[in-house]
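What follows is a set of structures to go through.
Only the coordinates and a few stated rules stand behind these numbers; no lab work does. Please read these numbers as outputs of a predicted model, since none were measured by experiment. Cβ atoms are built from the backbone, for glycine too; each structure is taken alone.
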Structure 1
Amino acid sequence: MDTVDAEYYEYLVARFKKLKNKGSISEADIVYEDGNPSCGDLLKIYIKLSPDKKKIEDVKFEGKGCTISMVSADILADLIKGKTLDEATKFQKKDLVDELGIDLSPVRIKCALLSYKIFKMGVYGIKINDESIHD
């Protein structure tokens with residue numbers, strides 16, 4: 001393992017041990033879960049919206065999976081918390097991958113983007129079913 005890999009590995013493990021957004025939200029407005037069958041990762045994301053349903057007040061996740069999928073979910077929660085739904089839905093895959101800061105193999109990219117996929121599916125699902133979220 002070269003120095004960059006060793007340093008990043010240490011960062012991933014340290015963040016994995018202290019996931020600050022892990023947990024659930026009992027009265028979440030959006031709850032969505034999915035998995036990555038190729039590796040067995042499974043995540044459920046909980047999103048609490050503001051009373052007007054336009055701003056993300058809190059994000060939590062629970063599940064099981066590899067370090068990259070868990071750390072990526074934690075980072076995603078940090079990045080979308082406090083944003084409006086419109087701002088958060090403009091968030092792109094590249095933004096999350098850039099925030100992770102490493103090159104990922106095709107198999108690992110699926111791990112890293114699982115939380116992104118679940119977030120997008122959950123938000124679009126609630127928008128379809130709840131007209132109060134539309135502008």
Structure 2
Amino acid sequence: MTTVEWKGNMAFEATPPSGQTFRMDTHPDLGGTEGPSPMEVLLASAAACSAMDVVMILQKKRQTITSYRIEIEGDRVPQGTWPRPYTSIRMRHIVEGPNLDQTAVAQAVQLSDEKYCSVVATLRANTEVSSTFEIVEPSPA
């Protein structure tokens with residue numbers, strides 16, 4: 001289970017099962033100072049998931065990668081409209097290495113995109129989300 005705890009203002013600290021905590025905050029234009037916004041984390045998660053797949057696939061294909069990054073951006077519905085989901089997301093894989101096989105890189109990107117990346121698959125799915133709540137009274141001092 002992942003927990004997300006309020007740290008004041010609009011900052012929240014996430015603690016996933018790995019125990020590797022990280023902070024999220026509102027967008028800097030709105031006064032955030034302690035971390036990326038949740039929507040920025042969502043894009044970064046999609047890119048990191050895909051990148052991990054591509055690196056593993058290319059390593060299995062004995063391709064030498066010396067540098068790799070993904071540039072990812074998304075379009076959202078206009079401000080003032082709620083919710084503001086991404087309506088499209090674009091990833092650009094930039095892979096560097098000696099004698100990289102273009103077919104191998106294309107296959108690795110396609111396999112990640114269509115088969116392996118769970119984050120991208122979740123973004124494409126009609127995932128059911130449910131919420132409950134609990135109110136806790138403060139302990140008497």
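Suppose distance in nm of label points 7 Å out along Cα→Cβ at positions 29 and 85 works out to 0.6; of 1, 2, which structure was it derived from?
Values: 1: 0.6; 2: 2.2.
For distance in nm of label points 7 Å out along Cα→Cβ at positions 29 and 85, the value 0.6 is produced by structure 1.
Suppose you compute distance in nm of label points 7 Å out along Cα→Cβ at positions 61 and 125 for every structure in 1, 2: which one lands on 1.5? Walk me through the numbers on the way to the answer.
Values: 1: 1.5; 2: 2.6.
That value comes from structure 1.
Suppose you compute helix-only ellipticity at 222 nm (-39500 (n - 2.57) for each DSSP H run of 4 or more, over all residues; to 500) for every structure in 1, 2: which one lands on -15500?
Computing helix-only ellipticity at 222 nm (-39500 (n - 2.57) for each DSSP H run of 4 or more, over all residues; to 500) on every structure in 1, 2 gives -15500 only for 1.
Work out which structure the value 10, 29, 33, 19, 7, 2, 1 belongs to, where P(r) over Cα pairs in 10 Å bins from 0, in percent was derived from one of 1, 2.
2
If relative contact order in percent (Cα under 8 Å, 6 or more apart) comes out at 17 when worked out from the coordinates, which of 1, 2 was used?
Considering all the candidates, the number was obtained from 2.
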